[in-house]
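These are the structures in question, set out in turn.
Throughout, read-outs are computed from the coordinates displayed, never taken from laboratory work. Owing to the predicted nature of the structure, the values given are computational and were not obtained by experimental measurement. Cβ atoms are built from the backbone, for glycine too; each structure is taken alone.
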Structure I
Amino acid sequence: MQLKETQKALNDFGKYVVQQSRTNLTKGSKKYGTKNFSKDLYNSITYIPEEVATGYRIYFEMEDYGMFQDRGVKGVKGGKSLSNFRYKKSSNLVGLEKKTGMFKKWVTARQVQFRNKKGQFLSYEQSGYALANIIKNYGIKPSLFFTKPFERAFERLPQELQEKFGIDLQNAFD
């Protein structure tokens, strides 16, 4: 039996979640002043519908760090995570030194430079390192850019699937 209407409902579900997640990511980045810096996360949000023996399944994919952006990461000194993601106290900044290249690009693109105690501007590399240290200590605030649209769409999905499955059954018997 062909479940075209059911498959269409799942595709609509996937399209809605992806579109709303991307919108939230863009709006949220304006809120925090990041302006969707590299667009890597934005472009990576996709859904994959799959036909299986028992029906249809849908997967969502995005860059790995998207989950941390969505659910938040608790820092060493504070912060909040909705999925128990946290930085370890024992981890030093050696691992972050490799990642400061990303932060250096970010502060350079926005011309953000922190100041030292004497009031002198730090270099972009030093500012990137300081930003990495701040994130390690205080974490990443949950944005729920993906979770909110998924939950909204999922609430109305059962009713919509029942209707579309009914149409498919009617078509099968006709």
Structure II
Amino acid sequence: MATALKLVDPSENELLASLEARAKQANPFFRAMAHRPEVLKNFPPLYTAVIGPGSVARRVKVLVYLACSYANTCAFCVSSNLPGARKAGITEEEIKAVETARDEGFPPAERAALAYARELTRTAHAEATREEIRAHFTDEQIVEITLVIGISNLTNRFNNGLGILPEA
């Protein structure tokens, strides 16, 4: 891994050890976050509340997360989310389309969510895409999609800022 940050060893943090034992693999994201144990303790429940089941289809959430991660060129988040994308039924062609921002083949609601995710990621505003997303999603769903965009941008910037890359 090409990071200058010293990662916390699981033997030094019981929660980190538990998270990695459940995942059955080392996680450099959590190992970095373990420098702030209180944040590590609270991040997984927040992440699950945002990314887990809700009023927005899993597929849409994954597409949005990937759109943000590609826009931010976050190799760790892209790599971490590809298995879930495939499990959510997103094809290799669709993954490539999200990566290259070629959304023509997606249904209108997914195109709106992807455009909203990219605009909010790039500008921190949604002036150009807010009305289009409103045409396809309820207020509750827009809040949920916005939370996915927010948590994706948090993890993207955390990983990119600290130089956390996927395991080779």
Original post:
Taking distance in nm of label points 7 Å out along Cα→Cβ at positions 62 and 150 from the coordinates of each of I, II, which one would give 0.8?
Top reply: I
Original post:
For structures I, II, which has the highest computed value of distance in nm of label points 7 Å out along Cα→Cβ at positions 22 and 110?
Top reply: II
Subject >> For Cα Rg over 2.2 N^0.38 Å computed as 1.38, the structure of I, II it came from >> reply: I
